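What follows draws every value from the coordinates through simple rules; no lab data is involved. Just so you know, these numbers come straight off a predicted model, no measurement behind them. Cβ atoms are built from the backbone, for glycine too; each structure is taken alone.
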Structure 1
Amino acid sequence: MTYVVTDNCIACKYTDCVEVCPVDCFYEGENMLVIHPDECIDCGVCEPECPADAIRPDTEPDMEQWVEFNRKWSEAWPVIITKKDPLPEAEEMDGKSGKMDLFSEKPGEGG
């Protein structure tokens, strides 16, 4: 099993999860985070830390697409290990549907 970040992170990018990750497997894009599925040790400490409920176990239905999505972008973006402020529109965007239209392939700063 692994954990993955889903589209609810897009345009929110809360980083509470990166502080608790013991293996530093989070990677930062311009407007979301992803987890490298091969680095995640399945400890689950990140899941309850996400205010947007964007972190899910890959054992849930239809998570295969998110495993591959997280793998692809974790290999392109920098690692993030330090908590940062969420995006300015995070509260407004939390839980909105259709957020894949807002996805940015640009890397974040990492750190």
Structure 2
Amino acid sequence: MENQKRVKEIVEKHGAENVIVLIGGAEAEAAGLAAETVTAGDPTFAGPLAGVPLGLRVYHAVEPEFKNNVDSQVYEDQIGMMEMVLDVDEIIEEVSGIRKEYGKFND
């Protein structure tokens, strides 16, 4: 709930078009829930983003759109090991699908 509050405050301060959310959930379902929350609004209707469709750009740390834009050594040091145990394809499919369906600022 606190993260939802922070996201909402950042959007109010900087504008939704200027915000990108990077998530790192280890499971596709958790990553998808986080992605849906910052795009379509909190699907559980329990937090500050309930009914608030921000449409933010959202990416998971294992997606190529993020991975290809950071220093490869830093990525390897910080995320490389996790990438070996995560179902990367499932996570990418889940998050990119949410982004395409609900994102307002897709490139």
Structure 3
Amino acid sequence: MDEVRFIKLKNQGAFVARMQISWKKSNRGGTYEPDGYHDICVAAERTIDLADTDILDGADVTLIVHVVAGGNLWSQDRFTFDKECGKMASYLIKGTTMNPKIRLESYK
């Protein structure tokens, strides 16, 4: 599985989005969501540095995007969090509230 430290989401949809990270390592896991204001409005983007979270190093991580007034989208990609890694998974979300689509744009 590919290693990652940063996850970025760019919103090109006609909605407000919020990022969450689902994680699991052995028998522990959970969902991380940034504190405070974390709406990603149209044409905006956000990056989460997983090293700044309570996610365990070595955990498998997946991006979840909550579309405000819509539902949740789970990315089909899974990565392993490595706090020493400098790689970023960059995602793009677009569409409408009722028909959003997410895709991995780059991994580098």
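Tell me which structure, out of 1, 2, 3, gives 11.4 once mean count of other Cβ atoms within 10 Å over residues 24-31 is calculated.
Computed on structure 3.
Suppose you compute helix-only ellipticity at 222 nm (-39500 (n - 2.57) for each DSSP H run of 4 or more, over all residues; to 500) for every structure in 1, 2, 3: which one lands on 0?
Only one of 1, 2, 3 returns 0 for helix-only ellipticity at 222 nm (-39500 (n - 2.57) for each DSSP H run of 4 or more, over all residues; to 500), namely 3.
Give the label, chosen from 1, 2, 3, of the structure having the highest value of relative contact order in percent (Cα under 8 Å, 6 or more apart).
Top value of relative contact order in percent (Cα under 8 Å, 6 or more apart), among 1, 2, 3, belongs to structure 1.
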